[in-house]
Structure 1
Amino acid sequence: MGNVFELTNVYKTYKNDGKEFEALKNVSLEVREGEIFGIIGMSGAGKSTLVRTLNRLEEVTSGSVTFYDKDLAALSAKELREVRQKISMIFQGFNLVNQRTVLSNVEQPLKIAGVPRKERREKALQMLKIVGLSEKKDVFPARLSGGQKQRVAIARALTADPKVLLCDEATSALDPKITGEILDLLKEINEERKLTIVIITHEMSVVEKICDRVAIIDDGLLAEVGDVKDVFSNPKSKAAKKLVFPSNPFDPSEQGRRVVRLVFDGTQSSEPFIANLVEQTGLKVNILSANTKSVGGIGFGQMIVELPPSEKDQETIISFFTKGGLSVTEVETNE
């Protein structure tokens, strides 16, 4: 599998009122063909700027962005238009034309490309079938729910047979149930059409549900990049820890007590780790929070536990969990 996008030492600086602002600082990463790649960060972290460099809606200040080994900055206006036809986008705000029917909205990219009417109608109907909205073809967008509007936007994005679909906060205006349905649809499209999908989001739950790999952007820097399972199980950067750690409902019993996060996948979840710990070592831990979630289709459990004060006991407990195949990560409690 080749790389669809490759970013090498990308910087993006904006100038405003004589002041400079660095939105991207030395970002290098690649997006592989056929994967669902997540780009996550808090608002203002630089992730939307990053996605706009992928189709040269933003020029980079320095560094390079390639699309299938073509340097985007070196393309002529005509070549850039051809590349952009291979990269479709969907947005948080759907961007549908309210005065046009659903079918007419979906036909729009083909109309712009000069495709004959009969042919584009057939293609648009085919795309509406894929997103499950054939019966809404003659309806105007105002009559649709948010989830249906996003499905129309996905159908429109697919009509031009793109190689890549860029999703910029595409589910953040939708409720969790509808978000889940849209993400399932994107996963299906990715698998059936071998379409590379890049998802920009500030929600870790979106990344965990369907992405293969993830890049974490923090204040314009690439904080971490890796397989979603690995980042979830063992986040290394501060930004990643902030995103993947559950919000903790309980504080430690005393300030300064050592707290760790345990992560186990579905194959280990039937093991009574805490009971085994007590039985085999005589040591106890205080459970502060626990939950389970699906990450890339695998059930993962996570638990935040407070360790006893003795350093020797702490090491015994950590060693016991590590030998049991659990991922153990320190949690900072004094922030």
Structure 2
Amino acid sequence: MAEEKTKVYELSHVTKIYENEGKKFTALKDVSLSVYEGEIFGIIGMSGAGKSTLVRTLNRLEEINEGTVSFYNDIIGDLKQKDLRKIRQSIAMIFQSFNLLNQKTVLENVALPLKIAGVSRAKRREKALEMLQVVGLEDKKDSYPARLSGGQKQRVAIARALAADPKVLLCDEATSALDPKITEEILELLQTINKTRNLTVIIITHEMSVVEKICDRVAIIDNGVVAEVGEVSEVFTNPKSDAAKRLVLPGQDEKNINPYDCSNQGAKVVRIVFDGFSAKEPVISTLVEDTGLKVNILSANTKSVGGKGYGQMIVELPKGEKEQETVLDFFEQRGIQILEVSA
């Protein structure tokens, strides 16, 4: 029998409505989802989709209009301020803007939450140094934020978030201000922290590449509604909702119309998806060698999803029906998924 997972968060029919000058705006509508202990959970959506509002309901920075948000079975909307403050100590948060105090050193920034919690000077220094070691910045302890790069500032923010030994780390667009190389380093750090400390990580982002890199599961938010929830590899290889398709498929529009430039009008186009094993094989060149048939590659990319290499290609098949069947059989025999066949 499989071991039952511990739920960190359970959101049930959550609705959040903003009202301004008599006008109402529904930011979240009937949102239900669960986050489990020890996982990296992604929440992705375009700008204005409601994802930042959603993350603020997780520590009750936003009061909801309907539904419930539970944290380890405690409904946080029912808690008194004293109990809410206690729970918030278990929920750390990092942001796009780092939110460091420029007049304090790196060590003082990391130690700040411990100072607020009343931890002795010696113990908070010891803990802050330990956390700086975790993020690889112990040599910057006496520096000020102005002298740090963006990636270093985010590492300090992560160290500060970890100082109080939280159960959950909320990351609200934490890599949006960083270049791709530094983003990769920060994501690898978060992944390491998740594994070594069994820390539940929730990542809010508008970038599918961030989710694909480290998340176990993902919720796709579209206009305040959860459009799709699932394992990242499943959502990536077989997106079901229009919102997921727009995020996963380059150029995909809401009407599911083929956006690629084909060599022939009315050509048959397929998306082939392959896993980490088959992604290493020269599939297209092998196709040509084995069958003598060629396909027109309209789009291609490879990703790292949950530690495995995944790839996809949008290809235009040969004209003849028999030739098309031969190509599709070739892909199927190698365990390559064939999706979104269109003309």
task = Assign the value 3.9, calculated as distance in nm of label points 7 Å out along Cα→Cβ at positions 69 and 293, to the correct structure from 1, 2.
result = 1
request  = Compare distance in nm of label points 7 Å out along Cα→Cβ at positions 13 and 109 across structures 1, 2 and report the one with the greatest value.
outcome  = 2
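Read the figures in this text as sums done on the coordinates, not as results from a lab. Just so you know, these numbers come straight off a predicted model, no measurement behind them. Cβ atoms are built from the backbone, for glycine too; each structure is taken alone.
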